[in-house]
Every structure is written in structure tokens, then in C-alpha cells.
Structure I
Amino acid sequence: MACKRFLAALALTLFGSHAVAADEVVVYSSRIDELIKPVFDAYTAQTGVKVKFITDKEAPLMQRIKAEGSNATADLLLTVDAGNLWQAEQMGILQPIESPIIDANIPAQYRSSSHAWTGLSLRARTIAYATARVKPAELSTYEALADKQWEGRLCLRTAKKVYNQSLTATLIETHGSEQTERILKGWVNNLSTDVFSDDIAVLQAIAAGQCDVGIVNTYYYGRLHKQDPALPVKLFWPNQDDRGVHVNLSGIGLTRHAPHPAAAKALVEWMTGADAQRIFADTNQEFPANPSVAPSAEVASWGAFKADTLPVEVAGKRQAEAIRLMDRVGWN
């Protein structure tokens, strides 16, 4: 008994106030609690390993991980958008997870090329349109929303949100800066009103007749459509004759000084598997990142589409360039 007490005291001395039980994993998450708690509860039920999660905006969480350094509390960082995950990687707060299981479950385009993070769930950022005022045949590509046809008919979310920064980054990767600037100028010129703070507001503006088309993440549409199946707005999949629809993700990375890297790795491997992927898909109307898992009935009802095959980490690599370009064209 005395020996056990000595070992326990030694462990506390070594880890100080950051001591975490070996059967517990700590996740810093920028996702809202109700979207991730079902996943973690299922993992605990299956394995007995507790998952403690602390939620906040992504920037404060990343700064907290950096400030904690080798006295780390968090094992994992869970956040949205490849742009944010790229930033975390560049800050040096993540370490690679080498895992054949993750590599088999998640396509390479949805993982960091350095293995610093992996996608867990996908969302398309696509075109939404008013069914009463727009025919699908009038729509074609993201780029075409810059045409005169859509003058005074377009709604957009603020350029300050990373989702639009990532879309712009992929346009730069595809077209180069000059052509992308022309496209974005066309979008800004075609706005029917000031930019909105979130995608729900964009969808509501389309439904209310403030504009006829907009660009939104699919899961926001899923939330509204589930509440109101008669919503007079539908989704359109652009660029099906060329590169495909822009797809981004929520994802997770192992912190550089994770107290329990093996336990954290096991959790990430499980989260990329079928059980967790179904929960992600059903809880927030997202697409599973694991292609062997089917989307929810609601998501499947929107129809199949061809996705852009660009590696999503491009969104991070070109993020700064995208922000500068958006600022130049007056996209606030």
C-alpha cells in the first residue's frame, strides 16, 4: 500500500496540476457540445475511456495549447475547416498521427499530407436558390454567379468567416489570383444587400425574397429543411462539368505535448470508423468523411454530386492570400 501511495505521489509530482487519468482523453473543441457529446458518449460506452471536452472558439483554444506547451492539458484539438487545422499545424501545436487505420478510413484529400490532422466529417459549400424564382437550369458554376444575370440577386456571408476564405483559396488554386479577383468582384457587385453574419441568415433571406441565390454550407440547409420541409429553397451542385463542388471538413489533430498520445490516437482511429461516422452524419446533417459510411436520409435526399478533388489543406496554404484578395474587392 505504501508503495502504491508513493507511485501516485510521484505521478502527481511529474505531471503537476495537469495530471490526467490514463483512462481519460481531453479534447479542446470548437464544435458545440451537442454535436460531439453523442460521439464521445458512444466511445466511453464501448471502451470505458472517458472523454473530457472543453469548448471555445478555435483561436483561443489554439493559443491556449500553445501557451500550455509541455504542461499540456489537451490531448486533441477538434475544430472546423481545413484552414483552421492548417493554422494549428503551422503554429507547431500538433504532432503527426501515423495510423494505417486512419489512412484506410479517410481519403488522402481530407487529411494533412504531414499526418498532423485528419477530417472527421464533411460539408459542401454550395449554391442555394429560391425555388419560386430560379430554375436549376439557370445555374451552373460558382464563377457564373459573377455574371450580370445575378445583379442584385446574390446573398453572401461575411468574408471574415473561414468557410468563405477557404472557398476563395480553392478558387485561387484553380484559377490564379487575377481571375479569382474578377470573380469575387462580380459577386460583390451582384449583392442584393449587405453580407450576413451566418449561413442561416443567408438561407432565410433567400426564403424571404431578399435575394434569389446564395452560397452556404450544406448542414445549415439541413437544419432549416428538417425544421420546415416546405422551405422554398433548394441546393444546387455547381461545377459538375469541371472540378466539382467545394468540400471542407471538421477535423482533429493530436497536440504536440499530449499527455496520453496512445489513448488519443485510439480515439481518433475510432472516430474515423463506421460507428462514429454514422453519429457525425446523423447529428449535424454532415457527410461522413469515411466514404464507406452512407449519409443520413436527409442528406441523401439532396442528391449525389461530384466533389472537388483538391486536397483541402490548400485552404490553409492560400488562406492569407485569399483574405487579402477578399479585402481588395470589398467583400467585408
Structure II
Amino acid sequence: MREVAKETTGDRFKKYWQTFFRQWQLQLMAIPGVVYMIIFSFIPIYGITIAFKNYTVIDTMESAQWVGMSNFKIILNDQYFWTSVVNTLGISALKLAFGFVLPIIIAVMIYELRDSVFKRVVQTISYLPHFLSWIILGGMLITWMSSNGMMNQILGIFGATPSTNHMLDANKYWWIASLADVWKEAGWGTILYLAAMSRIDPTYYEAARMDGASRLRQIWSITIPMIKGIISLNLILAVSGLFNSNLDQTLVLMNSQNQPKSEVINSYVYRIGLMQGDFSYATAVGLGVSIISVILLVITNLVTKKLNDNKSVL
């Protein structure tokens, strides 16, 4: 029996460079992105050392005094930090509960539409909020939630006579922030799902119809299983981002009345680091959150891998 020669490291290295030079146009197009990542993503990693130093604006990174884990010890006893953690997890959990499932439902509904003109109109309307900044949407929400705003007028139609400004009610902020974010991003989140659905072989649906499968049965047995890879990927990204609440949204909607429920980790780091000048403490908080996010990423990837026949989507 003829033996198959094993591929050596040198052969793989040679094959890699042959492919690289054969695709030189594509490699050339990727260079700006690589340079961007090096400058703005990799070089700044050196700044993590500030978390272990007592850094001030008059110091350099090299001259700042090393304090070891002191900043992290302060974090453990910081009441305001833990309040921001609770708010971040509360808002992110609501966003995950509604914002993860809703794009899938919208994508399936759009995919099932037969009228192409109406389908394009629905897609455009659902995408539109994504392209509006939180400055614009925040102003709209503040107006709608005011004492004489649209929300109170709608409640008045149903017999309620509220006259309060909902944005000043801290107990309502989690729901306002999470639902507003879902409204802004749900339509945009359908893009990956629709792209995956467009690759499904139509013969699957034809065979299912011949077997008497209803529309809902086709969705449940064909559409959803065929896009489970994209669903798993989005779930991994959503869970790993539980500690990264939307800073733009928070800075626009937060006020002195709702701050106990609206202060999230990102806004806390912004306030402590840039407004109060405690760069070392803010960096320590950011580093700790990043480490936890990576752990969540790994755990979620392992779980989804089990659900996808031991195939990782990352």
C-alpha cells in the first residue's frame, strides 16, 4: 500500500506564501485595516499598566509609581461601582431578553413576505432608527416621556391621567433604556439572519409543502435550524457584552433624578477617569470588566459548541 507523504511545516509555510502572493490584491486591500488595528487596538494595550500604577496627568507611564493591586482592592469596596454593575446587568439582561429574540422574529417575518416591494419598505423602516444617533433619539425620548409628551397622551386615551415626567422616575429607567435600544437596533440586527436565510435551498420548503407541512412547521423545522450558526454567533456576542452597556445612550438619557438606576459601568468609568482625573482607577475598572467579558465569551462559546454538534462558530 502506497504511503501518503506527510505535509511538513515547511510545506505548509510555502503553501501559505504561495496563496498570499496569488491573492496580493486582496492582501493589499486588507493592509489599511491591519494598520488601523495596530495603531488603535494593539499599541494602546500598553496603557493597561496604568491600572497597576498611581498615574496622574503630570506623570508619564514610566515614571508613575507602581501600586500593584491597590486599585483593584478599592474597586471591591466601592459602593458606587457595584451600583453601576447592578444597573449594567439589569439593563443588559432586558436588552438580551427582548433584543436577541426580536430580530430573529422580524427576519423570519420579512423572509416570509412574498411582495418584494412591501418587503423592501418594511426593511427600510425597520433599519431607519439604527442610522439615527442617540443625540436625536434621546431628544425624541425625552420629549415623548415628558409631562405633556406622547406617552402621557396615549395613557390618557385609556383613561389614565398621569402627569409625571417618566424620564425623572428612576424605577422606570431600565425599561425605557432597554426598550429604546431594542427599537433602535432590532431592524439592523436582522441583516445577518436574512443573509443566512437567502442561502437556504428552496427545495427544502418544496419537499416540506409536499409532505403537508404548515408555514409555521417549515419555519420551525427548516428556517430556524438552517440559521442556528448565526443565532449562536449573535448569542455569544450578546452574552460577552453584558457588561458593556451603551455609553452614548446613557450620557443622553441620564439625569440627576434617574442616576441611581442609570449609572452603568461605562459611564462610571467615563466620569471617574475623564471628569475626575482618576485614570488609574478607571483603567482598573475597565480591565476587570474586559477580563470578565472574555470569560463570558469563552463559556458561551463552549455552550453553543455543544448545541451545534461540537462545532464552534468562532
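Derivation of every value follows stated rules applied to the coordinates shown; laboratory data play no part. Bear in mind the structure is a predicted one, so any value in this text is a computation, not a measurement. Cβ atoms are built from the backbone, for glycine too; each structure is taken alone.
Miscellaneous remarks
- Value -12500, calculated as helix-only ellipticity at 222 nm (-39500 (n - 2.57) for each DSSP H run of 4 or more, over all residues; to 500), assigned to which of I, II: I
- If Rg/Rh (Cα atoms, Kirkwood Rh) is computed and equals 1.02, the structure in I, II: I
- Distance in nm of label points 7 Å out along Cα→Cβ at positions 27 and 251 - structure with the largest value, from I, II: II
- Of the structures I, II, the one that 1.10 was derived from, the read-out being Rg/Rh (Cα atoms, Kirkwood Rh), for residues 91-210 alone: II
- Origin of the value 2, 9, 17, 15, 12, 11, 10, 9, 8, 5, 2, 0, where P(r) over Cα pairs in 5 Å bins from 0, in percent, for residues 59-162 alone was derived from one of I, II: I
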